[in-house]
Structure 1
């Protein structure tokens, strides 16, 4: 390869299918890590943790057709939807940290209502049922609040979605 062809390859970035694969695998890996934390290390999730799991699964579900199909307009719409979902995930992680983590209220939160209305807590309680309040579930891993790991992943997924949107069809 010549220096010029290497320069052109770096300007184009990673191949689009690889980026879509990241949009499928990364959120599912995050949910897998959350399930290991819950079922192996007994770190029970709060409603906002569960809502973030739902958003991660939604991002993967939206990204899978874009990985498999070659329709540019559909891919663009799915990238925009994934970006919106990543934004929702960012908002949920920030809300969990700055608001919900200090609340010991037993009132149903917005997160409870969303997950319950989707019926996921009844259909797959081992994945989507909340078993703790946000104040009780506040956990740090390597000195960082657990929801910040989620926040970083949502920001990364949002950045990948922006990259996919900025590419010419």
Structure 2
């Protein structure tokens, strides 16, 4: 495929880029739903992303520079970046998936949301940061609903960017 600028982009390349852009939009939706939940219920932000960054640094032997608040700010920034990377990465993979498989849009939404949820929760569980088996219903709802939003928005944007996927 040749773009309007004369650059040849293979269909898998277009799908990857469309998926990454869709994943970025989905990540924005996930964050918006999460922040809305925090605002409505007055709940604090989860510490698990920062705890995961700390655990990864410790396991890998990499030091996060700084002390006190400076180090904590770096950890917080790295935690947010890991969330963005997960969201954009899952979206990119979804874009590639749609070059081979064409599930109906609602099914794709659920698959994408579940993949993003697994992409964040499986590493945290494997590192011992959290254990979903111990979560109460409110904790599950607080995790599932933003990922449902992520899946729906990512699938919808992917659909729009790929000329009407379904």
Structure 3
């Protein structure tokens, strides 16, 4: 007779942003639960730890450079393998734009532009979705991206303001409530 291993409950305190990202990843990766996602993350961490403790280095290479290597060991994360993983359903990078923050799919609008418009006009998620004719899920995904990457988005907005000023483009910076 096989007996089930005793399980121990572990509590984890996360920031609101971390909890939103965890819920988003759980849904996006189609794992059964947050616990399954965390178990996969834990398994990945144990693999990384084991490799480092045995003197191995862990590197990231693009496909072209991987083909040039004689020997390497590739990390496998089962939940991610079936996907060409994109964190987000409604946001996409546009490398040609020069911006690192993504754009809303179907629009020529960056995440920061949406967030700043929402703040400037004091729009709720629902109001922004109606005002810009966007799916509510897209607005919420943009907010999630911003909550995790606000430094990048804000830095790119500052750089854009500086470029405009250097080009002599007159603009009145709006007060954007936080």
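Given a value of 215 for volume of the Cα convex hull per residue in Å³, point me to the structure among 1, 2, 3 it was derived from. Going label by label, the one that fits is 3. Source structure of the calculated read-out (mean count of other Cβ atoms within 10 Å over residues 43-50, 12.0) within 1, 2, 3: 3. When relative contact order in percent (Cα under 8 Å, 6 or more apart) is calculated for each of 1, 2, 3, the greatest value falls to 2.
The numbers here are math on the coordinates, done by the rules we state, and not lab data. If you're wondering where the values come from, they're calculated on a predicted model, not measured in any experiment. Cβ atoms are built from the backbone, for glycine too; each structure is taken alone.
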